[in-house]
1. Volume of the Cα convex hull per residue in Å³, for residues 182-325 alone computed as 155: which structure among 1, 2?
2. One of 1, 2 was used to compute mean count of other Cβ atoms within 10 Å over residues 22-29, and the answer was 12.5. Which one was it?
3. When Cα Rg over 2.2 N^0.38 Å is calculated, the result is 0.96; to which of the structures 1, 2 does this value belong?
4. A value of -10000 was derived for helix-only ellipticity at 222 nm (-39500 (n - 2.57) for each DSSP H run of 4 or more, over all residues; to 500); which structure in 1, 2 was it taken from?
Structure 1
Amino acid sequence: MNCRQTSPEPPLARRVGHTTSIFGRELVDDYHWLRNREAPEVLAYLEAENAYTEVVMAPTEGLQEALYEEMLGRILEDDSSPPARNGEYYYYTRTEEGQAYPIYCRKHGDLQAGEEILLDVNALAEGHEFFHLGDLAVSPDHRLVAYSFDTAGTENFELVVKDLASGMLLADLLEGVYYSLAWAVDSRTLFYTTTDAAHRPYRVHRHRLGDEPSHDEVVLEEADERFFATVGLTRSREYLVISLASNTTSEAHFLRADQPDGNFRVFARRRQGVEYDIDHRGNRFFVRTNLEAKNFRLMESALDETGMESWHELVAHRAHVTIESIEVFRDRIVVLERENGLGRFLVRPFDGSGEQTIELPEPVYAVAPGSNLEFDTPYYRFVYSSLITPWTTFDYEVATRRLEIRKRQEVLGGYDPELYETRRLAATAPDGVEVPLSIVYRRGLELDGSSPCLLYGYGAYGATIEPAFSSLNLTLLERGFVYAIAHVRGGGMLGELWHDAGKMLDKRNTFTDFIAVAERLIADGYTSSRRLAIRGGSAGGLLVGAAVNLRPDLFRVVLAHVPFVDVVNTMLDDSIPLTVIEYEEWGDPREVEDFEHLLSYSPYDNVTAADYPHMLVTAGLSDPRVQYWEPAKWVARLRALKTGHSVLLLKTNMGAGHSGPSGRYDYLRERAFEYAFLFEQLPSPLRDKTGPS
């Protein structure tokens with residue numbers, strides 16, 4: 001059954017014509033009225049779109065349920081993370097069958113001890129349609145746990161403190177906090193951040209347990225609207241660190257963690273374009289910085305001479321290697337580097353015994369630091385995956401250079417990685433640049449263009465979309481799909497220059513790279529334009545929105561999640577959360593050159609009378625990052641202008657924010673809904689193994 005055959009007439013938004021004059025031009029925004037989230041007519045329109053989506057998708061309800069059960073059937077519902085030692089305790093999380101959220105636990109002394117539950121998030125979420133646990137930190141004496149939570153999806157958190165002996169909450173209730181928090185050594189003083197009117201974390205507060213929160217001292221306030229404030233603790237637990245960061249510049253302030261009543265000192269005063277972060281050991285600070293080093297280098301400084309002029313180089317800058325992070329331990333420093341798109345760990349013992357490289361087994365993979373809670377430990381923990389290898393936790397013993405698997409994600413249903421093949425290819429962009437792409441498919445694939453393909457992309461903020469395993473992709477691969485990731489410019493796959501080449505006035509490279517990847521997949525016979533679907537969320541939603549405006553003929557289906565598509569109007573409104581900090585990523589439309597460039601690709605502003613692909617667009621009414629009206633306005637304009645008979649659906653989650661539903665089962669149902677839409681629109685005999693084709 002094709003859902004197009006039973007579709008009712010879609011709702012049509014009224015056109016009002018709000019005009020903005022800038023640089024001698026008049027921008028007409030016909031759907032500006034949708035910005036008023038309190039207006040009954042706005043809520044009625046969003047509900048009408050949801051009702052239309054529900055009716056159109058009604059014939060797929062059986063398929064959705066079958067897909068949900070299939071995806072759930074691959075997940076070990078009763079599962080736990082490998083325990084991580086912290087002092088006398090082993091900390092871990094676990095999940096239970098039928099429970100949507102994790103349970104945070106620990107054992108005292110050894111792993112045979114009885115379990116103590118710190119937080120059962122399922123109990124905390126009871127009675128809430130949405131629940132998001134923000135930050136969680138156990139006090140240094142292991143007697144208390146501070147945690148923050150959000151029940152609306154707005155990312156405005158409440159912070160509470162729980163006594164682990166009694167199980168009772170203390171009277172301390174801190175409201176309007178953001179993600180980060182940190183304990184001082186005394187286990188009585190907490191530092192936390194709050195936000196301004198634009199939802200920017202700009203203040204760091206000091207709270208002493210038992211004090212009235214309204215009396216909490218502001219220890220730092222950041223006036224520059226480009227900067228976010230976070231607070232944390234070094235792994236040595238000797239220093240509290242406030243990090244102030246824009247998209248291009250950073251500054252740290254530090255304070256001894258055993259002197260929580262003291263004043264924070266600036267580590268090195270900010271210099272436009274210079275980023276750095278710090279960690280500590282003994283009488284030295286260690287600094288990862290891009291100071292005269294585009295891809296970052298590793299430096300050190302004395303405790304009392306921390307200005308940039310006092311830094312000394314430990315690892316030099318290299319043109320084709322990016323230092324992504326550093327982790328400092330008592331006897332070593334671990335550096336995560338990326339070369340040619342692949343991460344690797346370098347272990348540098350302080351005893352001078354020689355640098356070690358942790359060897360990794362596959363040619364295409366993803367790695368990330370694991371849960372390393374202790375400063376003094378003989379092991380380094382990291383996680384590893386590939387498009388065919390489930391997530392695996394390793395402990396690396398530095399003295400013996402031995403790798404030991406602590407945990408491998410279990411995939412139920414008889415998963416065999418030998419049935420699949422993963423490759424890394426490259427597509428040639430219009431300017432001649434080679435753009436990497438990662439693909440996975442079932443072995444024996446015929447390269448005749450008959451296979452459906454889902455192509456994913458992001459391409460912003462220097463973020464790397466890793467070629468990592470997801471059991472949800474098996475639902476595609478078992479139906480003959482190719483799954484591909486386009487590592488386009490604007491992301492960080494090939495270092496900082498790769499990011500720079502896809503932002504600001506070079507942003508259009510991101511979109512033409514994505515199109516080049518799609519064309520390479522088609523040219524090599526992995527798929528065809530009639531069988532090619534694309535997916536992206538947030539800034540990735542901008543990517544697919546811009547790409548489909550440029551080449552609506554190239555794609556069959558578009559899946560756009562909370563897409564950033566109303567670029568010009570959003571960037572002109574500095575009252576919207578996150579707008580000002582984004583000037584250094586996208587450009588400032590108050591500058592004529594930036595304005596013209598943003599207007600040239602903004603998906604909402606470039607909708608034309610064309611045959612667009614089938615499109616499923618999602619939004620979150622409480623989303624503080626991409627306001628719900630961006631996808632709503634985009635869909636309204638597409639409905640008014642597009643030609644042809646393609647299906648266009650808008651699904652607004654009325655009780656969640658940027659990340660969608662908060663529980664794991666609701667997340668699976670959302671993915672089942674998305675895949676049902678995808679399978680309905682792709683002409684593939686393998687689209688539905690559970691029903692008629």
Structure 2
Amino acid sequence: MSDQDSPLYIQSNADSSVPDEVIKRAAWLRVEIDKANTLYYVENSPELDDAEWDARMQELLSLEATYPELKTSDSPTQRIGSAPASGFEEVMHRLPMLSLGNVFDEAGLRDWHRRTLAFLEIDHAPMVCELKIDGLAIAITYNNGVLEQAATRGDGLRGEDVTANVRTIRSVPLKLRDDAPSELELRGEVFLPKSKFASLNRERERSGLPAYVNPRNSASGSLRQLDSTETAKRPLDMYFYSLGYIDNTVEPASHSEALSAIKEWGGHVNEWTRNAETIEEVMAAIANASLVRDTLDYDIDGVVIKINSLTLQKRLGYVGRDPRWAVAFKFPAERAETTLKAIHVNVGRTGALTPWAELEPVMVGGVTVGRATLHNKDEIVRKDLREGDRVIVQRAGDVIPQIVSIASKNKRNKQSLPFQFPATCPSCNTRTIQTEDEAITKCLNTACMAQFERLLEHFASRSAMDIEGLGERVAQDLPRLGFVSNIADVYRLHNRRDDLIKVDKMGATRVDNLLQAIETSRSQSLPRLLFALGISGVGSESAEWISQRFGNLTAIQKATEEELLAIEGIGPTIASTLCEYFALEENQKLVEDLIELGINPSDQTPTLLEDHPVNGRLFVITGKLEKMSRAEAQNQIKEMGGKVTSSVSKKTNYVVKGTDPGSKLNKAQQIGIHIINEEQLRALIIEGVVPID
């Protein structure tokens with residue numbers, strides 16, 4: 001259609017039907033604008049000038065305004081944003097968006113590679129190297145090729161729905177090409193190009209707004225605008241870096257094939273990516289990334305190395321929240337010199353006294369740093385840190401600021417004195433202790449107000465019971481004002497609504513929101529509740545393992561050290577600490593109160609395990625397995641409640657025989673232990689088929 005035929009202005013017909021020529025014109029405009037966006041933002045080879053692009057966009061906007069029936073979810077007009085939202089909805093990730101483990105040198109990288117191959121029991125596995133862009137991780141779901149939902153990483157299991165904002169990013173396709181799978185999740189990193197960062201800050205300063213500290217902060221802030229029309233004004237960009245899940249089609253065999261497929265479907269993929277067969281080739285890629293780092297239009301803080309085969313990735317699985325099949329090689333942390341103004345000491349929820357440094361604010365790696373961790377008392381002594389010293393600061397792993405050393409003792413004030421670590425708790429004045437085998441100084445007073453305030457804040461945190469509105473300040477106010485004296489009292493606060501409203505800076509709306517959040521938290525899972533109790537050493541992962549094994553809080557409370565040690569991943573320290581925690585009368589009373597208040601979630605996994613023929617059985621594996629490594633077999637047995645040992649005894653239920661078995665097979669035959677092969681083991685684990693003697 002020629003420009004002179006284009007209906008630049010069409011009056012609405014008396015009836016609601018849309019003329020065929022208008023439908024065709026709108027469809028043509030959508031295709032042409034999408035094509036222009038892809039050429040400009042993804043392929044860096046624009047064909048339309050700005051004036052032509054603007055004219056076509058304005059024409060499409062006019063047509064859709066005249067004929068609302070023409071507006072589709074994949075129309076390029078949807079990139080201009082929509083009315084402000086009241087808040088972000090929560091999205092549960094279909095597959096977890098987990099974090100990456102870090103290495104900081106070649107030795108660490110080689111250790112990761114060696115462990116990975118050893119787990120698989122193979123000698124070689126090709127890898128892929130990608131730039132680790134310093135942005136915000138996003139998962140985007142496409143249904144029948146059309147962008148349906150976009151969510152932030154959040155805590156890895158659930159994120160925030162930022163669909164309206166992601167639609168405004170020009171390099172994100174609203175519609176994939178026709179050959180894309182019908183249901184697909186793509187994952188990537190949203191960032192703000194460095195070339196756009198300075199101009200964005202100038203605009204903010206002209207508007208009387210504070211400047212963003214760095215591109216990453218500005219990208220995060222832009223993507224979390226409740227008003228997506230504001231996000232549309234920010235020049236965000238995005239690179240896709242992996243498949244999340246894929247349905248109704250054959251999955252690519254490798255990560256590199258997946259990246260090629262994403263590109264063919266219309267996704268923006270980083271062209272720097274390198275394939276590597278050896279660690280030497282990986283190190284060469286890292287050297288190149290370090291060399292080109294300053295020439296890139298986006299910030300990177302390292303290189304991500306992944307096992308290329310998706311089949312091997314699935315076999316490797318995860319340890320804790322980190323995939324075994326990938327690792328991040330982080331570039332050396334940037335450093336700066338500043339003044340150590342003061343040393344402060346916090347009291348944590350477990351009674352640990354943790355020192356931190358108040359610094360003269362200084363820019364380190366694009367971020368203004370005003371405080372740094374000091375780890376513990378011994379660290380201060382070892383580095384001889386004193387208030388007033390000039391010190392070298394770095395962001396460890398580009399995240400946590402820490403003091404590396406004193407800049408120069410020659411610059412030190414001659415009147416300065418060594419820091420005296422408090423001999424008593426700064427909160428309750430109880431004398432502190434430091435055992436010989438620990439570097440941690442502790443307050444052992446379980447009634448210490450500071451410990452309880454930190455515990456209350458932890459209990460309400462997002463990764464625990466997720467009680468919005470019970471943050472640091474409220475966690476301090478509630479105990480100090482007599483509203484709560486233990487965790488269970490949180491669930492009695494609905495009886496104190498009128499009193500809470502009178503608290504400074506609370507008010508009816510804030511109190512009602514807090515009480516509603518408390519009520520909602522009643523439905524949290526058992527692992528979250530166990531983690532929320534703040535038991536020393538019990539993290540979110542170990543809480544999941546323990547919950548799956550015992551199923552409810554009462555059973556966990558009665559668990560013995562031996563039963564806890566039988567759980568994969570639970571060591572002597574956690575087992576002992578957990579038993580000591582539940583042996584205390586005050587903690588037994590807390591559990592009773594929580595159960596009485598209806599806070600008693602259960603985990604259904606144990607019901608399945610109790611009936612599984614692997615549960616409670618003792619296995620020994622000898623020889624090499626063909627379809628899985630011994631480590632994989634051990635993990636699968638343990639997941640079903642079984643236990644694997646290295647020696648055969650009369651207590652052994654099954655000996656799994658691979659090729660080239662050792663002397664364990666002979667011993668098993670001598671004492672009459674049931675011997676099975678790999679296929680029988682797989683049938684036992686997967687299908688519950690008990691092998692016949």
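Bear in mind that the values in this text are calculations on the coordinates, not laboratory data. Note that the coordinates shown come from a computational prediction; the quantities given were computed from them, not determined experimentally. Cβ atoms are built from the backbone, for glycine too; each structure is taken alone.
1. 2
2. Structure 1 accounts for this read-out.
3. 1
4. Derived from the structure labelled 2.
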